[in-house]
Structures are given as structure tokens and as C-alpha cells.
Structure 1
Amino acid sequence: MNHVLDEARLQEHHNNNFSEQRLFSQRHEFARDGFIKLRDIVDDTVREEIAAEVKNLIERQLERRDLHLATTDNTPRYMSVVRSEFIAENSPLINALSKSDVLLGTLSQIAGTRIVPSVSKDEEYLITQQERKGDTHGWHWGDYSFALIWIIETPPVAKGGMLQCVPHTSWDKANPRIHELLCSNSIATYGFKTGDIYFLRTDTTLHRTIPLNEDATRIILNMTWAAEKDLSANLHGNDRWWEDQHVEAAKSLT
């Protein structure tokens, strides 16, 4: 794949689509919900190019994960993944877009704080593919503050795969208490169409995907970013399951 980001065209797209009034509204929606759909954060051409890159990467590296994770109360991770370093090495377009001043500038305005493209190499990107009945990314938070999720392919909501969120929560890896949080907070559920994009406050939004209820394909690309507060935090742990399925906090089912 030889797609190249046209930063000037992206700037023109943002100038035409993200007015001060729209950004004001989106900033408050994001602060309230920890989630916002942003399908038009790029134009159709870039979305199609990203989708093509992701599918090409899947053809070249895909590793299955079936495990439960102790640091999120043993919630499941049933899916296949393409790891961050492989994406970084093989997709100049994804690399360039994730570090684009135009993209990060607009997202920073929506977030109400500066977004920093400085995360550990194994967390910059992740491609996941759910494909089997029961596949899910169980309840969890992110180590870093922000993620932009590209819905490369998704089945109809009747087959599952929707996103559920509980904003304004916090993660204690030693005692997550996820079930207590689910009992004491409202859960928002979001459905998607292929091509959708959403922005998520990952460190304070407990979230999961609803398990697929039959074999179907759900593919996403995750771009992860930090807030300035994350830069001084020690975010490395024993639960980096996407990088190594045998990490200490993971209980493999295979």
C-alpha cells in the first residue's frame, strides 16, 4: 500500500466541516459521554484508504487471542489482533494520520485538552478482528486517555458487536470492581455502520463490545494518544495482552 496523507486537503476538510459552533457542541457532548461519533473527521477518500490499509495488514499478520484479564476482573478478550509495531512498520498512512497536526488539533479542541502522540510503541495502534460467535472485547479501560476507533467492518446490530460505555469511572487495577460500577451507573449502548469513526475517553470510560451472537466479522483500527498527565505516569504493567497473550495478568483459554 502506498497511500499518502495530504495534510493540506485534510486542513481544508476540517475548515469546511468543523465550525466553532460545532466544536463547542461536540466538546460538551464528549465531556458528558466520554464518546462521540466523528465519521467525517476525514473525508470519504481517506476513510477508504485506511480501510484498505487495515485489510492488507490483516492479510499479513493476524494472531488469535482467547483469554481473561485479571486487571479487569477477568473480563474476556476473544478476538484476533494485528500488533502495533507491525502496523507502524507497514503503514505510512496510518503513521502520518495519527501524528497529523490537523487531526490532533481538532480532536484536542473536542477533548478540551491537548492530545499528545506519545505513547508506548505497543499501544500506538491495534487492529482487532472479531469473527466467531461469542467474540468480544470485555469490559475495560485504557491506560492512556484517548482513542480514535475506525469501524472498518461491522455486522448488523442484530448480530451484536455494539459498544457499551460507562463514562466518568476510574480504574484500580488491583481492585477494578467492575460489577459494582455496572450496578451503580447507567450504561450507554452505541451501534455502528461500516465506515463509522468514534472518539473515546478511554481512561475514564469503562467500555466493552457486546459479544457476537453468531459468526460474523467486526474489524476496527484503534489509534491511541496520551493526555499530558499520562506522560509522567508509569503505565506499563503485567496486562499487555495484545502484545503477548501469556502476560502475567492473562489467563489463556487455549
Structure 2
Amino acid sequence: MDLPLARAVVPNLEFVDSIDSTNLALAREYELLADFHVLVSAEQTAGQGRAGRSWVSEKGSSISLSVLLRPVHQQNSSLVTLLIAVSAHQALHKLFPEIALSIKWPNDLLIGERKLAGILASLNPDQSIVAGIGINLADQRAPENAIALAELVDTDFDSTLSAVLAQLKSNWNLWQNSSNTSWLIDYLKTHCSTIGSAIRAELVTGESIVGTAIDIESDGRLRVMADREHLLAAADVWHLRK
């Protein structure tokens, strides 16, 4: 796959036809990689989502990309997943303004309540970050609660990939050159369908919380009102049917 549009954005982009997981591949080599090293695959055979869930794709039917990030402002590293989600949302919204696309805190893009894209970020020992994005272009094997862009619009791998990379690169440069993240939280609040929704959140401790998401804090934490107020830094979140 030539990817001329994507390579115009990231000239040293690394592309493979098939791989176990783009995130795992970068995590294996992070010590050797420069900031904003991008790996893209036409197929993932053993990709993972949050909580170790499987994230696999048919060749060419989904965009599987990972990027190695070396944050200058380490105090904001917890916001990187949200930065990736916002960047992907901005890019796809510009490409397809007719689609009602939203962000589900902290790491999914939804059309209605169906998942179009997911983000997974992990921290390396040297404080660099591997961030992965999976976008369903036309994968018919996706779970029932997922949706593909091809169901709604005409798209192709290279144009969608290049748009996402261009937006992410622009936002990352802004991030690296300023510790001000108010623009990120403002955009997130505007486009996050989790705010105002009844949710169930499963914490890393195993605790489950059912309540209403009411706001996102300046540090990216989700404020939830349940039996009492909770501030969630990380959780698996489900929107409950109204």
C-alpha cells in the first residue's frame, strides 16, 4: 500500500501489511524510536483494546495505527488518551461533517451508541507513550455494537489515515509547545456524549459505579454523581440505555 497522502504528512511512516499488534510492536522497540514515530498496519491479528479485549481486523478494512510519543510536559501525560480521541474526532468530523460523531470518555468514538474507533495508550519505563488508534472503515466482522464508516459514507484508507495523522501531528505540536490544555478540555466537553448520560463505570480496583456523568475536570477526570460524587481518572465506561 503506497499511502502517498499519509506519507506527505509523516514522511518516515512505517507501514506493514500484517502484524500482531501495532501497539505491541512499538512497545518492543520504544527505546530506539524518536518522538512521533508512526506504525500503520493493514491488518492486526492480535490487537488489544482496554482490559485486554481483542482488537483484530481484516486486511484493509480498518486503520490500525500506533504512534510513539515523548511528552515534554510529563505532568499532563494522563491526558494523552483524550488528546488522541479529540484529534481523531476533529479529523473525522472535518472529513465527514454529515456524521453525528461523538467521544465516549475516555477512549472511544461513537456514531449514535455504536463504536467507530477506539484508542489505547500505555506508558513505557522511560515515560514515553505508545498510543494506538483503531478505526473501522469497512470491517464486517466487527461486534454488533460497532459501526463502519462504509455504512454511511464513501471513504478510503489513505485519505482517512492522512487526515487523522495531520490533525494528531498538529495537536501534538501544540501540546509539546505549551502546557495549556484548556483547549483540549473545552473541545472534549463540547463533543463528549458521556456528559449527561447515565453510565456504569468499572474501575481498575474491580469496583462498579452506576450514576450520571456530569462534567470533565481540567485534568481529564470524569465527574460522576452516584451514591456520592466520584472523580474517575481511569475506568471502563458504558452508556446505559435511557
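Taking FRET efficiency 1/(1 + (r/R0)^6) of positions 29 and 197 (r between Cβ atoms, R0 = 41 Å, to 0.05) for each of 1, 2, which is largest? Greatest value across 1, 2: structure 1. When volume of the Cα convex hull per residue in Å³, for residues 85-156 alone is compared over structures 1, 2, which one is greatest? Going through 1, 2 one by one, volume of the Cα convex hull per residue in Å³, for residues 85-156 alone peaks for structure 1.
Upon calculation of relative contact order in percent (Cα under 8 Å, 6 or more apart) from the atomic coordinates, which of the structures 1, 2 produces 28? Can you show the working numbers first?
Working: 1: 28; 2: 17.
Label of the originating structure: 1.
Figure out for me which of the structures 1, 2 the number 0.65 belongs to, where FRET efficiency 1/(1 + (r/R0)^6) of positions 69 and 213 (r between Cβ atoms, R0 = 25 Å, to 0.05) was derived from the coordinates. Only one of 1, 2 returns 0.65 for FRET efficiency 1/(1 + (r/R0)^6) of positions 69 and 213 (r between Cβ atoms, R0 = 25 Å, to 0.05), namely 1. Computing distance in nm of label points 7 Å out along Cα→Cβ at positions 77 and 109 gives 3.6 for which of 1, 2? Going through each structure in turn, the value belongs to 1.
Structures 1, 2 were shown, and Rg and Dmax of the Cα atoms in Å, for residues 93-220 alone at 15.3, 42 was computed from 1.
All of the numbers you see were taken from the coordinates with simple rules; none came from a lab. All figures in this text were calculated on a predicted structure; none of them were measured in a lab. Cβ atoms are built from the backbone, for glycine too; each structure is taken alone.
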